[in-house]
Structure I
């Protein structure tokens, strides 16, 4: 059976969460000075993974919902899209503010505060996407599979 379009997106969430967990292990005020190089590397990895994830969402999630007939689904997609459009410049600014390990070391308290806020926002966002946004796409995928004429992809009706 074909996988739902959101399966890779959910897998990306898990991969990004692992990077967040790795980053958080270094976000100890007592250890940050010694771990600043790893923190910057983890941050670069995290933002790179997030960028790829957002590109796939832009291809597989938002157009499908925006072009659909379900007004409620269109509104949810618009709300999620607007939130991301508002948050992306903030994440970009966060990244620019901390370009090197030395910058992180120089103002560790502020970095820790900002990093914690960004990680918490990402976690909330992923939970909301998994629970509210992606099920709308999954519903369309299942409906399309049910309507297919390919007997190998037909969903059994009870």
Structure II
């Protein structure tokens, strides 16, 4: 009986360290021309010049960032997405951007979703006022909610 308990700490350590390992390369669903794909979403505070957001890279690594608006924000690793989850998310973001095409409705705050593939010169950005629920922003709002469901609740910003 005692011998079985001897291995309990090892089992706990192994189960805690299990999860999705960090990828060494881009997701298998991406074409070579998409290996630098970046998806960003979050909230901009125009009056303060700050941003709170999340970034998903081509490997499926999810980061969060906050602070002054910057082209290269300081990022903090949150988690690694499963390849299937990443692939369906990237596909959905691209599809909704192509469906909506243009959305730029600002307020004091602005929610945004970016789809950036720099090597292919693809820069898609949608911005809307989160205080208004317009017909034009409904697809982006639904996509934003889906993207936020990827972020663990304890790692989310508290912006309403």
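Every read-out reported here was derived from the displayed coordinates using simple, explicitly stated rules and does not represent laboratory data. No experiment lies behind these values; they were computed from the predicted model shown. Cβ atoms are built from the backbone, for glycine too; each structure is taken alone.
Descriptive notes on the structure:
- Comparing mean count of other Cβ atoms within 10 Å over residues 37-44 across structures I, II, the highest figure comes from II.
- Which entry (I, II) yields the derived value -26500 for helix-only ellipticity at 222 nm (-39500 (n - 2.57) for each DSSP H run of 4 or more, over all residues; to 500): I
- Each of the structures I, II was assessed by FRET efficiency 1/(1 + (r/R0)^6) of positions 21 and 53 (r between Cβ atoms, R0 = 25 Å, to 0.05); the largest value belongs to I.
- For the structures shown (I, II), mean count of other Cβ atoms within 10 Å over residues 101-108 is largest in I.
- Relative contact order in percent (Cα under 8 Å, 6 or more apart) - highest-scoring structure of I, II: I
- Ranking I, II by distance in nm of label points 7 Å out along Cα→Cβ at positions 29 and 45, the structure that comes out highest: II
- Parent structure of the calculated result 1.22, given that Cα Rg over 2.2 N^0.38 Å is the read-out and I, II the choices: II
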